[in-house]
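Next up, some structures in structure tokens.
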Structure 1
Amino acid sequence: MIIDKTWRRSSHSGAGNNCVELAIGRTATLVRDSKRPGPRLTFGDRPFRAFLTSIRQP
């Protein structure tokens with residue numbers, strides 16, 4: 001699994017530390033809470049794309 005270790009903060013995050021951060025790779029995406037950057041979730045490419053599609057639909 002190749003991951004770009006550059007963590008990106010959600011554009012919907014506010015000025016505080018209540019933020020979701022992503023590290024995007026070719027086959028997986030890592031998700032973490034900026035307040036606790038140690039623990040993270042790993043999603044395969046297809047499940048993560050399906051998740052994004054589902055939250056974008058009204």
Structure 2
Amino acid sequence: MREKKWEYKVERVKPAVFGTTDKQNAQIEERLNRLGLEGWELVNVVLYGQQRHLYLKR
């Protein structure tokens with residue numbers, strides 16, 4: 001039996017210079033929904049300083 005091979009992607013999200021946390025959260029949700037439609041699944045989020053790294057697989 002052949003093993004499933006995953007493809008991985010890292011999306012980096014920088015903090016918004018202008019705008020509210022709600023606006024930035026809405027932008028992240030929009031990005032995740034778009035990636036979900038492309039078959040990507042969020043598996044982890046890591047905070048590096050002020051930047052978020054979103055780890056996805058499909």
Structure 3
Amino acid sequence: MSEIRAMLGNVSRQRASVIANQRNFPEPIAVLAMGKVWRKSDVEKWVREHRPDLSSD
């Protein structure tokens with residue numbers, strides 16, 4: 001989740017969690033004891049589509 005927070009512009013943990021639980025956010029590829037795991041490319045694509053101001057491309 002800390003990587004996702006950074007990709008979203010260093011938002012709070014609570015805000016990152018709210019965003020990650022939106023219907024249009026990519027599904028995690030795994031759910032481990034430490035939390036959900038997303039494919040980096042899926043999150044980067046989501047950021048480009050939904051938060052273009054944060055995209056590094």
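To which of 1, 2, 3 does the computed value 28 (relative contact order in percent (Cα under 8 Å, 6 or more apart)) belong? Before the final figure, lay out each step's value.
Working: 1: 25; 2: 48; 3: 28.
Value 28 for relative contact order in percent (Cα under 8 Å, 6 or more apart) corresponds to 3 out of 1, 2, 3.
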For this session: Using the calculated result -10000 for helix-only ellipticity at 222 nm (-39500 (n - 2.57) for each DSSP H run of 4 or more, over all residues; to 500), pick out the matching structure from 1, 2, 3.
Result: 2
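Suppose you compute Rg and Dmax of the Cα atoms in Å for every structure in 1, 2, 3: which one lands on 11.8, 33? If you can, show how the numbers build up before the last one.
Working: 1: 11.8, 33; 2: 13.5, 52; 3: 10.7, 33.
Checking each candidate, the match is 1.
We did not get these values from a lab; they are worked out from the coordinates using the rules stated. Keep in mind the model is a prediction, meaning the values are calculated, not measured.
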